[in-house]
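Enquirer: Below you'll find a set of structures to go through.
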Structure 1
């Protein structure tokens, strides 16, 4: 199946379902990435400028059941980077708000230079740890960038879905592993090393955002050192809005 045909299929209102073996066993890492990008929305996915995701989440401190709490309002504003060298440092901009009723559980942000919590800028060491633990998925968006390399690893499964497994190494030498569904082309999982331990993100319950044509995971689970700490349900996504820079600056004077 050619890249042109895949692009034409993406014009439908919902993501098309492709048959098992849409890519041959011998497909290169580059072919797998190109296919995954096409399935996610092609240029609309690859070059989206921003995404506001809203929903709810269950948050479990250190993966402990007795420390779980449901945030009934969970909102992320993500301004995507236009270029990346280090995928496990802060990239682009983001803000995350978690609330239970009228109570704020936490707020976190990155303004393109500094990381914040609700009280203001984080100390440099805390900021580096937070950024390394939060940023990394963008590696798959920049595989054509100078200094990036791609490698196919041994095929695997993610939640029972047979997957191509790829390693993306950025210009700084940091690696991110991705699991690409062999049947659908969906990105089922991403993983990388962090100061909190080996980090895995599992994506499922995908749905299609018609404008501009973007595949959104409705559920994202975050694991650190094998323990699930966050289970997010994104019930809506809005692409390519413009945000004021002040949105990403937290602290008493800016909230």
Structure 2
């Protein structure tokens, strides 16, 4: 049976280590993954150098599952990652071949899911105003204002054409060249089913399988102002994430 590794997982540590692990295309045998870790505290490029760099490293690969453990296929340099699913999230261990003496980061961290977002009556009213909570930040918010108030994001995610600033369970997305929030995404919602969503919102305007990502979706138009997309894991029939954006006439 699937261990349900699929999703977005995050880590942070002092002084300025941030990272994300995205797992996808999970089957009974394994899953694909992208892991990225960076140190946002610039460090000297070399001993005695005045040039500062931000250390970062990433690997995109495939891991074979064996119960609560998964092991990545060996990279060309011999690097292997071991993933251990536990109560706190996914603990990652890298082999010695993965190490890079010039970098101040490694993959040896525990990546955890974010706090669960609960859909309630306040949410149902807030989406009519282009946001997820009454006191939240909505579509049209300046990215500069967002970061000034909320501080440094927990992580960044580049997905399709949008760059997301991640704070807890919410991603604030902006497309290239834009400086305001154009898309809101919840990446860790409560595990509702399509029936639960229909009970809250009625029958969707559209539904079907997104063949590009392999997810089942429900699509709603909110007061002719916003578009709301719910994406479900097709086998488990549980909510994986959802998005809100301005309604645009085709």
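Enquirer: Could you tell me which structure in 1, 2 was used to calculate relative contact order in percent (Cα under 8 Å, 6 or more apart) as 22?
Expert: On the way: 1: 22; 2: 12.
Here the read-out was taken from 1.
Enquirer: Taking Rg/Rh (Cα atoms, Kirkwood Rh) from the coordinates of each of 1, 2, which one would give 0.99?
Expert: 2
No lab work stands behind these numbers, since they all come straight from the coordinates. Note that this is a predicted model, so its numbers are computed, not measured.
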